[in-house]
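None of the figures in this text is laboratory data; all of them are computed from the coordinates on show. As the structure is a computational prediction, the values presented were derived from the model and not from experiment. Cβ atoms are built from the backbone, for glycine too; each structure is taken alone.
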Structure P
Amino acid sequence: MRILYLPKQVYYLARHRPVRVSAEADQRMQKLRLWKTLKEKGLEDREIESLLRVSRATLYRWVRRLEEKGPRGLEKMSRRPHRIRKPCWSVETAESVLRLREEYPGWGRDKLSVMLKREGMTLSSSTVGRILVSLKRRGILHEVPRGLVKLKKRRIQRPYAVRKPKSYPVTRPGDLVQVDTLDVRPLDHALVKHFTARDVISRWDVVEAHARATARTAAQFLDTLLARMPFQVKAIQVDGGSEFRADFEQACQERGLKLFVLPPHSPKLNGRVERAHRTHLEEFYAIIPESAQLEKLNIALYKWERIYNHIRPHQALDYLTPAEYIQKYHPDVTSHPSHMY
């Protein structure tokens, strides 16, 4: 059987080829159809905007573009401004900037602007910066390669202290105790080095004052810490201060304590003891001490330490004291209270 003609749909498709649009344009088409359906059902524009998450102005703009350009009008268009700022400097000005930059390759737009002013050319630093960007874009200005000399500080090797591993578990009192120092000037304005140790879990604090913050005094405070904590301490975390090296590091190693040191410029990782400093400043040093004599001050600190651990309610512990928290949630970590109390 001979076919003398093709179906008319074939001729239509030959004259009107299907338009291929992106997924985003197709999604916009679906939203327009849904918008039309919702309007026919009587929904208000405000409700439709909240459902489609598209403003009414945007929907009308899509409709106009669809009528003018067809489905391709719903494609994402360029947002480039119609009017673009044109260079407002002359060729001579650009050459002057290029000459100074090649003569002083390490100077930025601010210094070059001052140099041009000395030569009688008043240009703002922003204009000089735009000229430099234009010269680089056009390939005229070739910058000197940087980074040939690496400025790296010498890292001090710690014989025992390490970074705290992410896998180290901190779930029970004594798993991690944060230690830090603070400069304090009590009423007679004598400088005192205040040591604070805080257990991360129970918020149990041990405090002591010294005349200086050295590795030897830090090692002495370590003995005080171990004596007054009512549980076994497994690990100590300190910052990179010099007082937590040498004798202190050796003392931790001799006692079998893990010693974790913080990375540089990261006091937030010792946040528990940093917050403890604020508490002791506001509730003890601002109210209680009358003298900076170490013997009297440490007696007052010892009394305050007992109040803090046994009497003062702690918000982070649901208004329990550290001693009550240990007794309620971790009674097995110690069979008796600290012998210091």
Structure Q
Amino acid sequence: MIRTFTVALTALLAFAGTAAAQNHPVLKAEATVTGNFVHVGDLVENAGIIADVPIFRAPDLGSTGTVPASAVVEAVRTHALIGLDTAGISEVTVTRPSRTIPAKDIENLVASALSRQFALGEPKDIAVNFERELRAIQVEPTAKGEPRLTHINYEARTARFEATVEVPTGATTRGLLRLTGRAIVTVEIVTLARPLDRGALIRHADLVVERRPRADIGRDIITDGAQVVGLATRNALSPGRPLRASDLMKPELVQRGETVTLVYEAPGILLTVRGKATDGGAEGDVIGVTNEQSKRTVQGVVSGPGRVTVSTGSRRLVANLPPASSQ
């Protein structure tokens, strides 16, 4: 009987010890919190009746911070929680999750409203510049819905705007964001990535597409790079400079000072004579060619590589690169 009682008592004491160990307050290594405060139960397992007591301010939405274990021990002691087991932890990592509303979403919202209400063109062509830097907005993970523009005003003369955006902040709450800035209508233009000498051929790698204010762009500014690839520069051009139609020409097929051959052509007769181009020119350009025999300079139209056509009534003079000859 006595032995049976001893065994039962030992088992009871062991169970009690295990239960006590299981209910002992122990510091957590990590905690995730919601709301503006960190509670005892966020940081301590088995905090008991003081689990909902706030002891620290929570990190900002979307941020992570740390709390020294010693600070936690001191904070819970004031609420009669004694004997906290820190489990060898030196600090607790505290994270406050959030939902992110990108700044780009707000910018697009304003651009769309300006486009729709003030006929400024496509939203993608409107550059929205806020007076104060607009960063991503962090709201509670429970926040429902999307930002909504409630008011906007635009002054065309100064390009200034004022806008109010309603932003979801919680499950049932919304806040107001007041914005000011300037909205500039832009267009895509073509500029050069590197300096080019006169007569250089334009390649795709030479071009850069940039956005510039529409008000600063003239009528002859190039907006489509595909239109200029293969053309040549009329003058030396610097990088970053907007390309204009007047800057470009067809590639020169005859170089200034190049030796060519003049061909006198009449019905049944073809006479070729060497000459020298006094000007360079692309196909269709009128240039001067000096006949090396007569020293007379005539005007002709470039009609191909090293080829110039000169017309006088029913007669034509043709310049080309082959050696001079007569037939």
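Quick look at the numbers
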item	result
Source structure (of P, Q) for distance in nm of label points 7 Å out along Cα→Cβ at positions 120 and 296, computed value 6.7	Q
Comparison of P, Q by Cα Rg over 2.2 N^0.38 Å - largest value held by	Q
Structure (P, Q) behind the derived value -13000 of helix-only ellipticity at 222 nm (-39500 (n - 2.57) for each DSSP H run of 4 or more, over all residues; to 500)	P
Ranking P, Q by relative contact order in percent (Cα under 8 Å, 6 or more apart), the structure that comes out highest	P
